[in-house]
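Student: Down below are the structures I want you to see.
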Structure P
């Protein structure tokens, strides 16, 4: 069983600043987020969500890196990598309230800002601008995921890596080769050749 220490009244400023890049946030909404938001510090290797569990929290990565992954025929496959300054959410489980097919793990020591699904729903009702924030972030996430995963069918291994370095350059600098390779659907050996300019 995963035991996490969520602490109220610590800084929600990283999340607030992120929200303000999308919308104009009222002082009342900001105050409420600060009141109910929780911060958590997790060491590398911490699993925040397990397969078969419902994702009940939205995480904002204030510092560190997370990834979602699943097992296929006993093999660990990275689905997505979340750097600091981004939301980290297994979207299907979070939105549909269904058991997750993914794990969510810290691959660096991380500081996270977090609110529960139910808290967000209450915020959406009380502060309409936050509902707009939710819509905009969902649209952005959907478009990124759609464009990125078209590459599985349309691009060569080298083109997949070039797309990743163009859209998410920091991922290639901070995530390990194994995680990047499985996210791209290529072997680690192929990725090493691409990075060395031999493919």
Structure Q
């Protein structure tokens, strides 16, 4: 199965609504959503402030200013059987046509071929501010993954570099077939063990 790096194409969507920040959840808790840590989101729905001065176009996939992934109800209906958790959000100063959700990706996989992928690592010297980073990737490019380590999962984050999200051909096909917007996909090289 082919895999792709998920890219948010917000720079090409200059008139999209901006999800600024959460009002009732701390940025610390929101950042946990993009990690393997458990986030306390008992204050759902999560209340977001928006900025509409650049535009009000509603995308199926968007980002908050803190890096949280926000998706439309259309996206939720298409991908609700994937390993994702959907947290409802409400906007304090704007009404949208669609309902929106903040998502947490459940799976974090260690599937990178470290021999062929261009990597630098966090070390004790350069990660003195956060010892949890030691051994993880500091930078990554030309990603090559072991397909057998993906276990057929359609959407996941890289365990040692959580900002990167990979998706399967099945995910891409469903996204395109349903005319979703807000994302681009860059092919990832597959490697055999």
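Student: When Cα Rg over 2.2 N^0.38 Å, for residues 31-86 alone is compared over structures P, Q, which one is greatest?
Tutor: Between P, Q, the highest calculated value is found for P.
Student: Here's something else I'd like to know. Out of P, Q, which has the highest value for FRET efficiency 1/(1 + (r/R0)^6) of positions 15 and 143 (r between Cβ atoms, R0 = 35 Å, to 0.05)?
Tutor: Values: P: 0.95; Q: 0.65.
Ranking P, Q on FRET efficiency 1/(1 + (r/R0)^6) of positions 15 and 143 (r between Cβ atoms, R0 = 35 Å, to 0.05), first place is P.
Student: Figure out for me which of the structures P, Q the number 28 belongs to, where relative contact order in percent (Cα under 8 Å, 6 or more apart) was derived from the coordinates.
Tutor: Label of the source structure: Q.
Student: Where is distance in nm of label points 7 Å out along Cα→Cβ at positions 95 and 119 largest, in which of P, Q? Working shown, then result.
Tutor: Working: P: 2.2; Q: 5.1.
The maximum falls on structure Q.
Student: With distance in nm of label points 7 Å out along Cα→Cβ at positions 71 and 167 coming out at 0.8, pick the structure among P, Q it was computed from.
Tutor: Numbers: P: 2.8; Q: 0.8.
The correct label is Q.
Student: If helix-only ellipticity at 222 nm (-39500 (n - 2.57) for each DSSP H run of 4 or more, over all residues; to 500) comes out at -14000 when worked out from the coordinates, which of P, Q was used?
Tutor: Attributed to the structure labelled P.
Student: Taking distance in nm of label points 7 Å out along Cα→Cβ at positions 135 and 159 for each of P, Q, which is largest?
Tutor: P
Where a number appears in this text, it was derived from the coordinates with a stated rule and is not lab data. Every value quoted in this text rests on a predicted model; they were computed, and no experiment measured them. Cβ atoms are built from the backbone, for glycine too; each structure is taken alone.
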